[in-house]
1. Could you figure out which one of I, II the value 7, 33, 38, 19, 3, 0 for P(r) over Cα pairs in 10 Å bins from 0, in percent was computed from?
2. Check the numbers for FRET efficiency 1/(1 + (r/R0)^6) of positions 44 and 76 (r between Cβ atoms, R0 = 30 Å, to 0.05) across I, II and tell me which is largest.
3. Among I, II, considering only FRET efficiency 1/(1 + (r/R0)^6) of positions 108 and 180 (r between Cβ atoms, R0 = 30 Å, to 0.05), which has the greatest calculated value?
4. Work out which structure the value -7000 belongs to, where helix-only ellipticity at 222 nm (-39500 (n - 2.57) for each DSSP H run of 4 or more, over all residues; to 500) was derived from one of I, II.
5. Output the label of whichever structure in I, II has the greatest value of mean count of other Cβ atoms within 10 Å over residues 60-67.
6. Here mean count of other Cβ atoms within 10 Å over residues 124-131 has been calculated and equals 19.2, so which of I, II was it run on?
7. Comparing I, II, where is distance in nm of label points 7 Å out along Cα→Cβ at positions 28 and 204 highest?
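What follows draws every value from the coordinates through simple rules; no lab data is involved. Owing to the predicted nature of the structure, the values given are computational and were not obtained by experimental measurement. Cβ atoms are built from the backbone, for glycine too; each structure is taken alone.
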Structure I
Amino acid sequence: MYKVVWIARYTKNKSREEADRYWEEVHGPMFAKVPGVQRYVQSHVTGPLPLVTGVAEEETHFDGYSCAWWADKEAFLRSMESPEWQAVVDDGAEVFDMEWLWNMSAQIEEVVQVDGPVAPYKVVWVMRFREGMDKKAADDHWTNVHGPIFHGLPIERYVQNHVVGPIGAEGDSNAEIGFDGFSECWFRDEAQFLEAVNSEAWARAVEDVPNLFDGSALWGAALREVVIKDAAQPVS
């Protein structure tokens, strides 16, 4: 599968509520009609994470992100030649800060660490590797050292998303990408999430953060996930 993510900030021309609604009810269904898209999921930020998680910010730095899946890169590039794709690009400025979005768009390699069900309470960390760290070494540490620490947590599902390269409106891009990856975690509810945060395994993960990530560029958020299109569901 070929997976792409777009991390977004809303335009200042709409309130948060108006932008959430437009993204889900107008922009999302337009994207679902792009030929070749097999799955399309929006993740709307609902608020910051508790300080005990290791993210010492009272605010979030983005408003949400969307992920889309194609069979392969060729299918992705073909879809970008369609009028449906152009309509999505043209509509983007109605809801997003497009200049910021294209610097936060990338092809992703997905690494499933805990292969459980998608549960109602979802959190994310968008991160950058620490300065000077070789990307291959960083990806390896994230996959084989940092990620397995979470296997002992009370958690339903945990997926790492490693940046492969930047994506622009016409495909591959030379843009300087603003992140190196993001971790998605699903829990049954906030109580299970806080149980995980207070565990010994979580403390070990926090201790490992300086070995891998730039702590000043670690963005956390709680999310509301909206599945706009799934391969098993017809598009209306």
Structure II
Amino acid sequence: MQKWVISLATLLILGNVMAEAGTISGTVVFKGTPPPPRKVSVSTDPEICGSEQQAEDLVVGANKGIKYAVVRVMGADGAPLEAAQVVPLDQKGCKFNPHVVVMQKGTSLDILNNDGISHNLHTHSTANPAVNKAQPGFRKKLSQAFEKAENIKVTCDVHPWMAGWIVVAENGLIAVTDDAGSFKLENVPAGTYQLEVWHEKLGTQTKQVTVGAAGDASASFELGSS
């Protein structure tokens, strides 16, 4: 169980910030004609993994909404992600579910194995030490801590097509877009900030946004070809 230690002074500050906080919502869409979904061949454990898989490094919906883009408020002091907000990273169907998971720096992420076969978790990080751990089928859960904020690619050495991302966040002012490319950031302190969107294939884009006290702001992004 993860534990949070917050001083009384910090709680008072956060309480004041929450009272003057607003919401940022919007969408991330593909600019131009999106490419067709990419298929990848399966060469190991076909009885569990199937004969092919659909890559998730670029998932574009019917209305051009981009799934799995990461949106964050830069330079704002926000409350940390609560443990209940962090979903486990599951290995099921020989893919990482979800493809992008967000966690709070300085805490541990639960990594599940519901396939019942051997996987090998391999992180490709720079700020945090790299992780390379076997996870046999009988080991249903392992936990891994990350102390520094960064976007970490994760793969499986047993199943080379498997790839996902662990986004280690500074605070809770971060969101991952859904099937429609939509996002919502709550409890953003009033002020003017740079809003950043990052996507593993389409890169990074920023936009200035102003949030009023207890008000709503909106921002939309277009990523992709012209």
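1. Details: I: 7, 33, 38, 19, 3, 0; II: 8, 30, 33, 21, 7, 1.
This figure was derived from I.
2. I
3. Details: I: 1.00; II: 0.45.
Of structures I, II, the maximum of FRET efficiency 1/(1 + (r/R0)^6) of positions 108 and 180 (r between Cβ atoms, R0 = 30 Å, to 0.05) occurs in I.
4. I
5. Going through I, II one by one, mean count of other Cβ atoms within 10 Å over residues 60-67 is largest in I.
6. Working: I: 19.2; II: 13.6.
The correct label is I.
7. Largest calculated value belongs to I.
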